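Novice: Following are the structures in question.
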Structure I
Amino acid sequence: MTVAVIDIGSNSIKTLVATRNPCREPVSLFYKTLEARISAGIDRTNPALTGESMARGLKAIQELLADTAQFAPDRTILVATSAVRDASNGDEFRGMVRAATGHDILILTGDEEASYIGRGLACDPALSGLRDFYVFDLGGGSLECLAFRDRRIVREKSLQLGCVRLSERFVPDMAQPIPVAASRAISGHVKATLETGGFTFDLPPVAAAIATGGTTTTARAVIGAAAGKMLAETSPRLALPDLRALYERIAGIDLASRRQIPAMPFGRADVFPTALATFIALAEFAHFETFETSLYNLRWGIAAEALDV
């Protein structure tokens, strides 16, 4: 059996085509990410998808459907997260996609999103030895937080700390260097939300902190590129001092200069400083010295359920 998953996120739209190996483990046949940014305006009092963002989203979905068609998947599953979930006109976008492609979109709740991310992380062979650990997945609209005890999810929370959302709220001009006041405001807001958001950090002190999503993948890629390494050659571990050093490097320059940094995705460069500041504030709040990164995420969780693995 082969399944294609398209994850319609706030900042990017991604696909994974997966099947089962003889050991009944999910394996990737194809994956691709398109920066579509459908979540512009997500922090407004009444957030809504613009006509332009819906058109970008539909175009990306159609491109990914064409890419996955060559694998003749038995099932094609489209899921949407924070941007569509929070938008007042999310159903309009859902109808537009259905009319143009024949595929319906499953709009996940925050808890469902977090649960599927957890299931996806469980597919990562590099994490098979972990028993107690935290998982954090930062998107454009939300930060998904999970706690695993003995490899079972014991806590999950979706917090409105996405990098697009916070950039729109705290950064006065994303084309310019990030003001110190904005950096402090982001850090303070993240820590205050973690304090009151209902997610507790009560696993044993040895519990690892796992990070997944575009922010940590980009951080690895940019740090690696500076050392002449490809992403696959980089360490999956991101230490807090390295994140701080990277933030100082990219927050003090304008967007045009940021986009010239090797391995920096063009469509992510404007919100990347906010995303980094969020992870730094999270580490400081929870006293994490490092994050272990994983490329297994929501798509893998959806695929694992569809493949019954």
Structure II
Amino acid sequence: MPLTAAGAQPSEGYRHEAFLWSGKDEFLAGTVPFVQEAVAQGQPVLVALIRPRIEWVRRELGGSPEGVAFVDMAELGRNPARIIPAWRAFIDDNGGGSRALRGIGEPVWAGRRSPEVTECQVHESLLNLAIGPTVPLWLRCPYEADALDGAVIEEAHRSHPQLVERGAEQGSRRYGGMAHIRAAFELPLPEPAAGHVDLEAFGVADLGRLRALVRQRARDVRLDPDRVEDLVLAVHEVSANSIDHGGGGGVLRVWREPDRIVCEVRDHGRIEDALVGRRTPTGEQGRGRGLWLANQLCDLVQIRSLADGTAVRVSCWL
């Protein structure tokens, strides 16, 4: 039974909903008719799922209908902060908000690392801010309810204004609104586990020293040689931001976890723009370019800004 009424489209503007599913049949019932209705109405569709579920949908559709684009979310969403720019590009490439669109986006799936899941949850909250309320995009976000932790499903209720569950569409009574968006941006980061942590205070004259430290530590943990300079450049950009906008300097911490190298820059500045680093830079844009670049270079970028300052944590998987 299709989960969307034929011809339904939020012509009044943006619709962001969590689709809670269990089993392949329920997944297909909540995605394939959704895509078919869009195709019948001439609405472009972007389907961003992990590869096995892309193949499920394609088989049911009989291929890739005109106007439907498929993207492997395991690649696009490797760093969750890269997903919002992709949705913005989809909108811009298809009328810039003047045309009805649909999307399916699955940022969280069973097996994602815990810090990735947390950043996916931040991403889902920020989607309510990143896309204007008048943009006619209907975005459905699948969650495999019987494979994900209950806390992940609970958070989906808080970060999505609408829900699709057991064949019914309804508003989420637990949706957190703007307060939840700000809370996600202010969520404290966990402290490093016991072990060696390099700690370096820095100012404008110290960027070369920071680059050398990060380069050496990346080599020490045998980060892929092709990634070493990516991490060095990302830390340089984030540290330069602290010098420019965080009071003239900050503190760099570097440590290893079992599956990643982590570099964290803290300063006394405060970021008010929760979407910083998630907007593709333009010629006129100054602030945010360094954090955007860090998101392109690293596997995970975690930004938190509280009353006492800002922390930016960049990671590369080993």
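Novice: With mean count of other Cβ atoms within 10 Å over residues 60-67 coming out at 12.4, pick the structure among I, II it was computed from.
Specialist: Comparing all candidates, it corresponds to II.
Novice: Between I, II, which one scores greatest on distance in nm of label points 7 Å out along Cα→Cβ at positions 68 and 220?
Specialist: Details: I: 2.3; II: 5.1.
By distance in nm of label points 7 Å out along Cα→Cβ at positions 68 and 220, the leading structure of I, II is II.
Novice: Could I ask something else about it? For which of I, II does distance in nm of label points 7 Å out along Cα→Cβ at positions 20 and 148, calculated from the coordinates, equal 2.1?
Specialist: I
Novice: For relative contact order in percent (Cα under 8 Å, 6 or more apart), which of I, II scores largest?
Specialist: Across I, II, relative contact order in percent (Cα under 8 Å, 6 or more apart) peaks for I.
Novice: Can you tell which of I, II yields 57 when percent of Cα pairs over 18 Å apart, for residues 28-179 alone is derived from it?
Specialist: Checking each candidate, the match is II.
Novice: A value of 0.40 was derived for FRET efficiency 1/(1 + (r/R0)^6) of positions 52 and 244 (r between Cβ atoms, R0 = 41 Å, to 0.05); which structure in I, II was it taken from?
Specialist: Answer for the origin of the read-out: II.
Novice: Identify the structure, out of I, II, from whose coordinates distance in nm of label points 7 Å out along Cα→Cβ at positions 236 and 260 was calculated to give 3.6.
Specialist: Working: I: 3.6; II: 2.3.
This figure was derived from I.
Novice: Comparing distance in nm of label points 7 Å out along Cα→Cβ at positions 36 and 172 across I, II, which is largest? Each step should come with its number before you reach the end.
Specialist: Working: I: 3.4; II: 2.8.
The structure with the largest value is I.
Novice: Continuing with the same structure: If semi-axes √(5λ) of the Cα gyration tensor in Å comes out at 27, 24, 19 when worked out from the coordinates, which of I, II was used?
Specialist: It traces back to I.
Every number in this text was worked out from the coordinates using simple rules, so none of it is lab data. Remember, predicted model here, so these are calculated numbers, not experimental data. Cβ atoms are built from the backbone, for glycine too; each structure is taken alone.
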